[in-house]
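Nothing in this text is a laboratory measurement; each read-out follows from the coordinates by a stated rule. Being a predicted model, the structure only gives us computed values, none of them experimental. Cβ atoms are built from the backbone, for glycine too; each structure is taken alone.
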Structure I
Amino acid sequence: MTQEITTGESFAELFSATEKKMKEGEVTKGRILSIDDDHVQVDVGFKSEGFIDLWEFMDEQGKILVKVGDEVDVLIEEAEDDDGRIVLSKDKADRVKVWDEISDAFEADKPVEGRILSRVKGGLSVDIGVKAFLPGSQVDLRPVRNLENLLGERLEFKIIKFNQRRANIVLSRRALLEKEREKMRATTLETLQEAQIVDGVIKNLTDYGAFIDLGGIDGLLHVTDMSWGRVNHPSELFRVGDEIKVKVLRFDSETERVSLGLKQIQPDPWVDAAMRYPIGKRLNGKCVSLTDYGAFIELEPGIEGLVHVSEMSWTKRVKHPSKVVEIGTDVEAVVLDVDEYNRKISLGMKQIEPNPWALIEEKYPIGTRVAGEIRNITNFGVFVGLEEGIDGLVHVSDISWTENIKHPSEKFEKGNHVEAVVLKIDRENEKFSLGIKQLESNPWDDILKKFALGSEITGEVTNVTDFGAFVKLGDGIEGLVYSSELSQEPVDKPSDAVSQGDTVTAIVTKVDPVDQKISLSIKAVSDREQRDALKKLAVQQASTQTSTLGDVGALAALKEKLEQGGGEES
């Protein structure tokens, strides 16, 4: 395949031999004379012709970009070779031309266009006609994590370093962006106003919000101003690069700080919330948060209600809401209260079911005999489980009529099955009082019959104290002999008269069923006169149905006795 010039036009008409001398390394113009399968013949004047490899005139797809008669720039490599022809190069001419253009752009501080070729150490390789280096720090206004995403893109750059001799060119895209940003910033600052709705691009995300590029100036969209609903992290709603509309909430022109809002563009869901959620309404929502004191239930975007831990169960003692609900689960509840002003809605889960305490009095009337397992033991009593979530308390004072129990664990263990009697039900405070000692009759009710005043008893000394000695009388009942009643002769201390384990005989001098106390006197056993007086008093009490020696007659008799030196009553 050969193409030749068919016109009679002489190339010498375009170039005057008298005005131009051929120099090696010089770029000159030539005209294509012919094109064959391997070479392109070019006339550069002076009746000189040269051949250039065809590939220098092809694109990346192998398409020939010229035709016969076209004018092209070529570089004269040799004025004449061994065959008497000049050696030309279009590729080298193009390179020289590119370097000249790059040099001009550098001197004039003009941008150049290029295509990003590949990732290299420290940045990117860019084709701007020749290869140039783009440092990673100069790619954008902010650090770019994945430079590979830019491969193949055509962008504009500023030449920040140029050395043709060393073929060293350093580019910056950041310098152009900063210049453009400054222009935009000036325009934005002139037009920006509070309450204005503006377009922006999300530039960065943090735990507390998103920074929005408004055009040369950044504004902060705080996480609390993103939605009327709950937003745990801005990444739930946005990604870097998203375009959004926001409202300017505050703008300080001096500090150039801008606060933005997104939810303020949307209607406030709390308006008329009381009408949409009337008290007593049953509804469904999703658990979105748990705290030590309750669970927050989302009823709609921007509206959450709190189920306090005390409103989760009628009967169970819920220590933490996580024992009842989990985040993300659907919850059915009842509206208990709505406070639009403070944006609070109180919900109840237990109200979905009937309150078992409302029927407790009918199910367990006072005096009913019940049985259950001891679920807990405290220093003040034991809790007996009657049914799921219903415990009754047996106070330590209601365990025994006669025993002095310091701690319930002396008699019971957790898990023991016991019987008791219902004593009291406080439905309002959800308290259930039981008694174990009430299963039996109170031995103190018949104490006057068993231990009449003036009667003589025999018992074992169980304890000796500083003020007297306790004597076991039977059925768990003890009597107290005061120090003054231990002996006819004065003693320094009770242990001088009796010891623990001694068997003694004494006279009953006082019986108090209310305070459950019996007073005894060993000294009175040998005091016949005192014994007779006590017996007489006992007969009088029996006829008048008195239960203690606290009446006036008894006090008078004792006073007379003391005046006569017959003893002391404490």
Structure II
Amino acid sequence: MTDNDLQEVQDPREPLVDPDEYEHLLEDFSHLAPPSRNEVLEGRVLKISGGGIYIDVGYKTDGIAPLEQFLDATGKCTVKPGDTVEVMFEDGHTSEGYVRLSHEKASRLKIWDQLEQAMEQRLNILGRITAKVKGGLQVDIGVRAFMPGSQLDVRPVRAVETFIGQDLPVKVVKLNRKRGNAVVSRKLVIEEEILARKAHTLESLQEGVVITGTVKNLTDYGAFIDLGGIDGLLHVTDMSYGRISHPSELLHVGQDVTAVVLKYDPAKERVSLGLKQMVPDPWEGARDRYPLGGRVFGRVVSVTDYGAFVELEPGVEGLIHISEMTWSRRMKHPAKVVKPEDQVESVILEVNPKDRRISLGLKQLEANPWSTVSERYAVGSVVEGRVRNMTEFGAFIEIEEGIDGLVHISDLSWTKRIKHPNEILRKGSVIQAVILSIDAPSKRLSLGVKQLQPDAWETFFQSHNVNDVVSGKVLRLSGFGAFIEIEEGVEGLCHFSEVPGWGGRKTDPAPLTPGDTLEFKIIKMNESERKIGLSVKALVDDAERRRLENYTRSASSAANELL
């Protein structure tokens, strides 16, 4: 072998064919080998004829695929000559010699590959809800898939049939090519979105920031607002400066709300929101808008036992206390004067913006009857009124609207010992009385009933003197004497020492018996203290003295006659 021959022997490490020629070899001879049944081919649509689509797949013979595999939901063909389509080889040929092709198998095979990729990479795909089945929903994702009812939403859904016909993003959670089974979840998509929104929300969340959310739920004490992955509480007290009984008066579920962050706790992820803080506080400048003594109109929003609340403007309410409703003291409940939704005029009595309080008055719209009582009534004049109330110490008499006078128990009778006014008076009855004193600044009026009649004591003292003899009835006995009624309403005391034979001891028989009528001598009189001292002994002594005097005179006369 020559050197040239050795040079012609090829190095075994070198390729037999130039790599650049591989492409040409594949192109020249690929049409000679039939495609695999599981191979997806790309072909060019040649024509559409009859019930088939004629396709060039680069094989020695063209193929044909059923036309129905290329129709959309409306029955319209989705391809035209020149379009590139994916098909798979099927067994056999047509009678014309065309290779049988399947676009449906190719699409299904490609879909499974895409589904596996989506499951591995946790990608979202679009699925159409087609029907309700036992335990969940049937979903079209290119193949028939099942979505359990628990995977439809993050919250339980009652009417799952309302989702039928909707296109929803889902995640593939399980695949089985052999059985053709697939399980999907919309819940995972929502949870992923929530986490993404939450992360974005937390980045910008801080106190004082204005944020927009959606009303998620309403309770008696407030509303929960979905801020994007995190909920904020809008308390009912932070919804409006005005009166709100329930959050539903302002908000409804699904409503978009813009509020300010009042408090944020990153550790507990708690957010407090405020809606009323988005507008100025109506109590600012309240003193200027509501000067003392000014008259205002408002709407009665609430009536309680102690008064009525009146809304002067949204967020600003005033209280008309029951004591400021009328000059009269007869009113028992504010509902007798006003009721909710009434439009009332009132007078500003006090403004306290710090405590958010305004005191209002109704009675101030009319003149105070006490301011002119001294001009309309005089001490000593007789008035007529109705018994409004009675206590142990006296009775209140209303002589006109807003003017009450007190008849003290001591001014009911000159003569009777009265323990309670109801012994003489009856509530609601109309009586006459005498004005004893007037104290307009203190709103006090003193009345007397007994002053309508002469004072029995005063009359007695004017017509009697010490040493007068009077007839009296024994009323009662005590340890020191007997009380004697000498005139109606006038009593005197006969001490036991002024009764002959009465020592005052319990064992001594009482010479006087209640109910007896005897004669007594007045031995003491004290008009200022209304005390009268009586004596039986003085009468006896007077009688003895007269007998002695008579005896002495008789003896003297007899002696003179003898002489």
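One of I, II was used to calculate Cα extents along the principal axes in Å, giving 231, 60, 59; which? Clearly, the read-out refers to II. Which structure, out of I, II, was FRET efficiency 1/(1 + (r/R0)^6) of positions 364 and 428 (r between Cβ atoms, R0 = 25 Å, to 0.05) derived from, given a value of 0.95? Attributed to the structure labelled I.
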